[in-house]
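A short reminder: the numbers here are calculations on the coordinates, not readings from a lab. Bear in mind that the values here come from a model prediction, so they are computed numbers and not experimental data. Cβ atoms are built from the backbone, for glycine too; each structure is taken alone.
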Structure 1
């Protein structure tokens, strides 16, 4: 009997902990498809701006969300793919070169590995106390000419490769692992949360044309910039939707609980001027997008992303956010849409990170259908699939 192919993604956010379990199933026509078979949600305790400040409380949050998912799936969750977000997430750009090793000058995997080793060595000072989560090739150049796709099989004398290294503080990554271990979950692999979310909220066309995905969380805004099908930049800013609540509390001299209700549209009336509410909320959103705009300028992509800005996360539900993003960035703006069946129990794009992680863990690609056979799929094969995942990022 074939072993079931199942993977779990866990998004341990500052405000909420989300668990998504997916399984590969037989689709109509005999193909393969991915189905969400379990979800779990819990209020997060013990986290601040993505950092673990109380491991015991954070582990309890994971246990609660995991228990919900287990009740749905009917089996225990022992392994998972984990999102890494928070303000420690950062990026380093570096390049490496290699002289083609074969006598016939044909480029091989060894030449790319040599270029990567040189790029890593050049970036080594930036890796102190940091863990490299992803090594993404941005551009291949053979004898001064940019290639389309991986240059394996081409001929030349010298290969130049530009890389994007996505990193986080080692202490941060280890703390997250410790939390999951305390919740009886083994971490198979970790992935930067902006990348995980992009796999289920962005289309291939959006990634090719160029766009920025902005996840507005409770205490951070995380972005990933895509162009020509490659993630060019990953960044996290220490500002989020909870700051809107703080602004409303100060602006109206009210409790944080009432301020949150105003933000969510559950409290209104003559005491709370609609115009003042919109001014306060709009002011904070403008501050968020000013930081995004500054970063786009720094990487020479301001106004250069035809697919615009796509908004996700809990803060994307505010009615003013799309117009403010459009005006602040001079880009088209829309709220992300998860194209999954309504019975999947994933209600909105705030689940994108956990869902994207589970999909990554199961298929090793960004599509919701897999071309793999229905043969047994062991734990070892699953991790091999993950290791080869980022080979898809070919310029």
Structure 2
């Protein structure tokens, strides 16, 4: 039997990345072999949303062609990541009466409770599409369930559900641009979750951690606890803001400011202390936003596996030390879990590669209606748990 192939597309504000991967011949490895990669300068986007379809489609074609040439295959369909400031989360609580005469909880009862939790927050879903439906906790007759509720007995089951959402218009625009490059979209997934598949270990997810992707115009975080993503947030700030601050503060060009930010030697005359102060101040602003969100969750200084930094801005100067000082947590730069012979070397490829893993291993969760059609919620949950539990 021929090995399956999956394509992941990550459309960022500054770069479009495409990864083509093939599952291992014996399907023994979670990480498929990367056989083609491509990237292109991204145009026509701002903060992750599209302002010019043609420019985005053109960038996708360039990146896809590079990947096709390396892999020796034609891209017809792909799995698309969804990111940017349109991503948000909504929590809902729902309950259902256990239907069986012997009061044994079944998948049908869980589905009904989740459906009710969604109905209870319907007003918050106007103009938004649900990308992922994640049950966070269950109670049976008011008592907390430790583990899975199926097979337990009680009269009523309640569930707290996390709904990861995105603006419908944003999703539709991204899909339209990919289709404009003559590639059909098989399914979509929130970028922070896709990146976590290759940058965060199961042990870290179980212990509790926050994955922070420092992008050009946005910072996205996903908080894990007990093996599950319990929260997701996108902030309208990114590494480009640091570049602008440096350019203004030192009165140099944006190109020189970008090089300085990345540690390159330039001909610019500047005060080292002033540069360090500018860099530290903006990075502190970013981690203050993350800390504020963790405080709302009651997880500030309470994540044993700390903060894991990824994305194009994760290599900026003293970012690791500032993260530790601001959050009072251990911090590290993400190492992408990839085969030794992979064609990619850093975590900026994590989202695109993560999409291929999800496409090849996502099972029932990898479906166009995932998280969108109530009738598919139960099936979606099963596939989702396989991604985040050992």
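Can you say which of 1, 2 returns 80, 53, 45 when Cα extents along the principal axes in Å is computed?
It was calculated from structure 1.
Could you figure out which one of 1, 2 the value 1.8 for distance in nm of label points 7 Å out along Cα→Cβ at positions 87 and 247 was computed from?
Comparing all candidates, it corresponds to 1.
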